[in-house]
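Participant: Input: structures, listed below.
FYI, it's all coordinate maths here, none of it is from the lab. Small disclaimer: the values here were computed from a predicted structure and weren't measured. Cβ atoms are built from the backbone, for glycine too; each structure is taken alone.
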Structure P
């Protein structure tokens with residue numbers, strides 16, 4: 001007689017696929033899908049012409065211009081200075097390096113309202129830095145203040161995205177370029193930048209996406225002047241306070257669509273970066 005072989009089932013630390021998938025879908029539905037569906041349903045009561053009239057209102061367009069324009073400029077600034085910060089933290093050892101590395105994450109841990117108040121106290125006309133700039137250079141309650149606040153909260157995204165790429169960067173290729181007669185600038189431009197470019201783009205997209213929806217750190221330093229320094233998230237709050245729920249939902253849908261597009265772009269950039277790393281390791 002054939003003996004029945006007993007197949008040992010692999011034990012998992014947490015429950016199997018059925019239970020964990022059910023918990024995952026339930027949690028995502030309650031925390032993400034249902035609120036977003038409610039927003040879409042609320043705005044669907046508008047006709048396309050009504051929706052278009054709301055989002056093309058001059059005040060709405062001005063707030064979107066401030067949010068997207070300042071976020072783009074802040075992300076570009078962070079690309080430059082964030083690259084330098086990440087390079088220094090990865091390539092050099094110096095006293096206090098771990099402290100500076102921890103300070104990079106401070107915008108993550110600090111409440112956004114606290115950072116907004118601190119920046120306003122510094123750059124206001126009677127602030128420490130505002131006094132030095134003089135009356136002719138206005139930072140607080142103007143466009144530069146919005147950009148500074150968004151730069152502050154976006155820096156960690158660039159640094160933390162670039163650090164792993166810099167750590168995995170093969171120094172042998174830099175040494176080979178130097179031995180072949182390449183200058184430091186040529187090595188940086190033709191060897192280092194192409195390897196780090198996907199990660200830099202990913203960090204830029206993350207910082208840009210984060211800055212678009214920023215609220216707490218901006219409202220204090222921006223001055224919130226309609227048509228000038230009023231950001232889109234603040235305009236949504238104003239519409240809610242005025243019981244214009246339909247208008248707030250329409251503007252929120254625009255911001256949501258922008259977030260989805262940026263999320264899609266970020267996923268593409270991350271896939272590209274992984275593919276570049278795999279191709280480099282295969283070679």
Structure Q
């Protein structure tokens with residue numbers, strides 16, 4: 001999400017190299033990220049750092065920034081236009097996973113889904129998914145696409161999930177499990193708050209201090225979040241891990257989670273993130289974190 005804006009091309013290349021060296025192969029972006037600059041950066045890395053056939057590229061469509069502000073349009077016309085622009089920026093003929101970025105209450109769902117069918121049947125998208133849909137919205141869309149030869153089957157849902165936000169446990173995770181689709185968890189570090197960097201204030205070089213991310217982070221700086229962050233820090237100190245490693249491992253190993261999507265701003269941050277793959281949380285620690293972050297205490 002930061003590539004091409006907060007993270008320049010050289011830093012992005014360093015991150016990509018470290019990620020590939022660690023065995024990573026899945027990059028998730030969106031047409032709106034950096035007003036398309038994130039996709040342009042990824043396109044520039046294809047062929048220089050990695051061969052196209054060795055990387056899985058996912059992108060999203062349906063949200064754009066206009067002079068009047070953020071605009072959602074998931075009509076067939078708008079989505080196909082977004083996809084063609086994304087492919088041009090990425091410098092590829094297809095994406096491995098194309099996702100509708102969010103629900104559009106002003107557009108018929110069947111019209112939206114017809115764009116997925118077009119992308120799938122034309123080879124522009126190998127698989128399709130949904131992002132930020134609610135439980136009933138996801139179930140409706142998945143069901144409309146299931147078991148029909150001419151339709152593109154929905155293979156993934158992408159929703160926010162962390163110790164600070166477990167809302168998807170109410171409907172999204174049961175939906176994914178029941179209808180047999182994957183779950184990609186975005187912001188598993190609670191928008192960066194679970195790293196502990198905001199315990200004593202907002203660092204000047206953090207996303208919470210940037211004009212375009214301040215509101216995004218502010219929602220997770222309340223009393224409930226502070227209790228959870230402190231619990232994560234206690235667990236990390238006891239285990240000899242970093243808070244980041246504990247928070248990521250918790251999400252990664254939750255039932256129903258296929259993968260978690262991280263958005264490091266620097267190469268150093270990414271290397272810390274990648275180290276979380278080497279740890280597993282003891283059940284007693286996982287249980288304590290479950291309790292302190294339970295939906296019942298909302």
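Participant: For mean count of other Cβ atoms within 10 Å over residues 67-74, which of the structures P, Q scores highest?
Facilitator: P
Participant: For FRET efficiency 1/(1 + (r/R0)^6) of positions 155 and 179 (r between Cβ atoms, R0 = 25 Å, to 0.05), find whichever of P, Q sits highest and give me its label. Walk me through the numbers before you get to the answer.
Facilitator: On the way: P: 0.10; Q: 1.00.
By FRET efficiency 1/(1 + (r/R0)^6) of positions 155 and 179 (r between Cβ atoms, R0 = 25 Å, to 0.05), the leading structure of P, Q is Q.
Participant: Further question on the same structure: To test your reading of the models, identify which of P, Q gives 18.4 for mean count of other Cβ atoms within 10 Å over residues 99-106 when calculated.
Facilitator: Q
Participant: On to the next question. For distance in nm of label points 7 Å out along Cα→Cβ at positions 19 and 43, which of the structures P, Q scores highest?
Facilitator: P
Participant: For which of the structures P, Q does the calculation of Rg/Rh (Cα atoms, Kirkwood Rh) return 1.09?
Facilitator: Corresponding structure: P.
Participant: Just checking, which of P, Q has the largest value of distance in nm of label points 7 Å out along Cα→Cβ at positions 187 and 219?
Facilitator: When distance in nm of label points 7 Å out along Cα→Cβ at positions 187 and 219 is computed for each of P, Q, structure P gives the biggest number.
Participant: Now, a different point. With relative contact order in percent (Cα under 8 Å, 6 or more apart) as the yardstick, tell me which of P, Q scores highest.
Facilitator: Structure P gives the largest value of relative contact order in percent (Cα under 8 Å, 6 or more apart) among P, Q.
Participant: Right, something else. Suppose helix-only ellipticity at 222 nm (-39500 (n - 2.57) for each DSSP H run of 4 or more, over all residues; to 500) works out to -23500; of P, Q, which structure was it derived from? Don't skip to the end; give the middle numbers.
Facilitator: On the way: P: -23500; Q: -12000.
Structure of origin is P.
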